[in-house]
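Right after this note come the structures.
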Structure I
């Protein structure tokens, strides 16, 4: 029995939860940044994007159509690329100051890569063409 749908569900739910964890600590401001908070929204709110696209991927995991599997692969690739961009944005130095990385930013990248791996190996039956063996 293949559990990739359920593992994918857990990964996407964890990815949504990571958006609420601290990603970086900025000692010069004395604040933690996460997916929904950055000083004066300088970095935007990447948590919204990640949660919306994770919900779409959860729906696509449970649709047993070929188009859904390809769409899931594409959207999970977009999530992974966006997570890598967000990692670079949140952890980059500014004004000769480098923010302290927290566990959440590492989990964001790890879970986005795992979500892409889950999308690469969908739980879908392979049907042979009629008359084939």
Structure II
């Protein structure tokens, strides 16, 4: 017997369909969707936080293993100032740093066109945010 789909499962399926028009989607072992957009490695997951509150959580790795320098922090701050959706953070490890965009938004009730538009707006921020972070 198959499991009854939850709202989060249905939302993730709809998000995959919307994204598949623009990127190649892979289904990761952890249940998330994986894809690349504008050079950023992205992961998307739908989650039900409570009944009636289903969200999409997107994480995009904009740059990795960058030298930890003040210029990197300045660039990330500039990108955050221009970003409409999400937050770009620097994750430091030893002498290097990764730059990650995160955005979680309520998506229940969005029709397919609105869902695709919202996803593309967030991904455009990821693409713009990568500029100047790589050599």
Structure III
């Protein structure tokens, strides 16, 4: 079963999303799976923020505004950055919180966060949700 999940997980892009809402319980399952990633000295360097509803509009506006300030921005990309978050049921922002004591090398904490994200992707796929980056929606 796990072998099948690993081999069949693929990115699902905003154009493929449905309008169905992902239940809060499933979002919590996805985040809980991230907590089980290996991390040396149990630093648990991952932090997550879940955005839904109007927060997705604000995220899209923020991303578009930030991108518009770059030199040579393209209008089609600006529009995608603004609209894509609003197509998702939820966006999970992922942060690394460095161990204040620096008890392990930074690369180990980066690896731990990466493994937590992989757990989230596999759990999302197992629950029949699609994801790309941090955008999450029904398949």
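Rule-based calculations on the coordinates, nothing more; no lab input. What you are looking at is a predicted structure, and each value in this text was computed from that prediction instead of being measured.
Here relative contact order in percent (Cα under 8 Å, 6 or more apart) was calculated and came to 25; which of the structures I, II, III was it taken from?
Answer for the origin of the read-out: II.
When helix-only ellipticity at 222 nm (-39500 (n - 2.57) for each DSSP H run of 4 or more, over all residues; to 500) is calculated, the result is -15500; to which of the structures I, II, III does this value belong?
Label of the originating structure: III.
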